[in-house]
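The numbers here are math on the coordinates, done by the rules we state, and not lab data. Just so we're clear, the structure is a prediction, and the values are computed from it rather than from any experiment.
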Structure P
Amino acid sequence: MASIGNAVGRARMARNLTQTELARRAGISRQALGAIESGVYHPGVAIAIRLARELGESVEELFGESGDEPSIVVGAGWFQNEPARRIGPQSRVALARVRGKVVAVPQPAAHLTLAPAAGVLQRAKRSGADIATFQSFNEIDSTILMAGCDPAVAILTDWLARRRSPVHAVALPCSSRAALQALVNEHAHVAGVHLRDQKSGEYNLAPIRRALGRRRSLVVNFARWELGLAAAPGNPLAIRSFADLGRPGLRIVNREDGSGARLALDEALGMLGIQRDRVKGYDLEVGGHLEVAAAIAAGMADAGVTIRLGADAYGLHFIPHQDERYDLVIIEQEAESAPIKAMLDALNSRRFAREISQLCAYDTSQMGQVVSI
């Protein structure tokens, strides 16, 4: 705790701020700030975010864990039930101890599974529904609904479970625009967004303001990732850029309107002067980055816009197009709720950031940093 207070104090003095001035800017008492700097008091999420904003630091830098251990290398028995050519360095594995020995089992990067459920629909009504559930209200209250298109929600769910957190993250797969609408309609706690404003080139803030209106929100960075074109392994059609999508006979798979991938495609086609009706498969829509990659891997299309994670998960060729910022939007009044605090705690863990970076090839150097408040 003292190291956290030292970080706050050092950042304050580096900016030539007195305790009184910083406390006033952050909307807390000077005594509270003194307690934070002395290590006696650990602030809540909202206060931590305000202090980080005033000091020009990320929440992670001020309040993150300092004793995170790096990943370690362990020797393990190797169970391989697939051809060796399909398993290589950086392949994902599950680890367990069997009869005293650690065993590693190859795991697919993405695959179809039977999803767990909280209940079953009994009757749908005009403005609600009756659900039969075995969950308690405590379990329902500990669930965080995250709307967006990032497949890494599965890793967050695993992270929380491994730390025996009562909070469980549930993904609501949808486009960035639909995620913002779910937040406005009070159907989700968090909206994940990667929408580039064509006029300014800035990511997310303008679309968020348009969608939320006067609602106060927190915008927190999750990661940066590469968006580009995925093609069949080995790139047999020699696809090099969006300009190739106008070739006769080349088929694409598309994302739905309102997604960041669709926006990037439309912007690129517009700049190249390629009419949409010239692109075969433009109307073939799927609902996520992994779905785009799966369609290409299955031979349904020759190319599609997705993130590098999607291409890597299915062993596809990837042509980078642009670096994007993926942010999480939270209605401010929810910031102190247990599910949101658990998520923000994860985002401010260096160990979690390293895990996401390694498993997803994301840039997590700004994970947890407040983009806007």
Structure Q
Amino acid sequence: MPNIHELHDERKQLLLQCISGSRAYGLQTPQSDTDYKGIFVAPKKVFYGSHFTDQVANETNDIVYFEWKKFIDLLGKNNPTILELLATPDDCVLYKHPLIAGLRTEDFLSKLCCQTFAGYAQSQIKKARGLNKKISNPVEPERKVIPDFCYVIDGMQVVPLMQWLSDRNFKDTDCGLVKIPHMRDAYALFHNSQLENGFVKGVYSGADANDVLLSSIPKGIQPLSLMSFNKDAYSIHCKEYAQYWEWIEKRNENRYQSTVSHGKNYDAKNMMHTFRLLHMAEEIAREGKIFVRRSDREFLMNIREGKFEYEDLLVRAEEKVQLIEELFEKSKLPEDPDLEKLEELLVRVRDEYYLL
């Protein structure tokens, strides 16, 4: 199988090589990297053998090549990346094999694009909401523990367990719980001082615990109080804590600083590409064409520079999605790409390439 160097630098087995991403869209900035995408044909021996690979990329995934079969498969699904690759502006096409010189995106567009373009854009809106939440609601470095979600009846009021313990100079390790039947996450609360023989297990086993501990308490001993454990809230906290600090660990620091620098607390680059996809979906529905090089560059760059309010962009995006769905309903595009035509193309190009 050709490696990334053989494909990208030596153009072995290559059908197409293009500059992709922001430079193809015309949305690059002085800090933008140069991305590349292309198509290759696996050597005949590899294709029929056991070491076939349908995609080759470098470590950072800014250089990606799709094997011919995967390209055709994704084309049949109206995958945006593949359609954009096929519609790359001429000034970004570095190499094109004569076998695919006549391929046009217009021949493969269908109403599937409503889902693949606008649907994907909607997923990015959801992603933007999640990021906005992370930026606007940072999570403290120390994860909360089970007692932070426990509450105790104290006279005629309910107080946090930790306050109740502090008022009595108790430790949670010296307390024991017994489940109260027929009441969800409700427990009778005892203290070690009430027991002549035996001992309680404590409220919980430690920071990694998923639930409270239960103790064996002799009959006849009255509980000091009743306690409830908000288990649902604790589970949500643990999940959000893990997600937040995983995001902190893996986030692109330069992109994050760019996100917060404009003070709007959303990923402006992500939102820019969301609207690019929405506008492209509208163009496909109206004109039956894909325009990779963006004529709406000024508007998209204004989004990237944080010149819009986050909520305003969400309203605009939702309105645009509704419009796109209506346009595709009325569109004369086929429901799906012609899969038989794609199958013939797959076989013909491979056969002719192997004969060269």
For 1.00 (Rg/Rh (Cα atoms, Kirkwood Rh), calculated) the corresponding structure among P, Q: P
Of the structures labelled P, Q, one was used to calculate log10 I(q)/I(0) by the Debye sum over Cα atoms at q = 0.17, 0.23, 0.29 Å⁻¹, for residues 184-231 alone, giving -0.62, -1.00, -1.29. Name it. P
Name the one structure among P, Q that Kirkwood radius over Cα pairs in Å, for residues 120-207 alone of 14.9 was derived from. P
Matching task: -9500 is the computed value of helix-only ellipticity at 222 nm (-39500 (n - 2.57) for each DSSP H run of 4 or more, over all residues; to 500). Pick the structure from P, Q. P
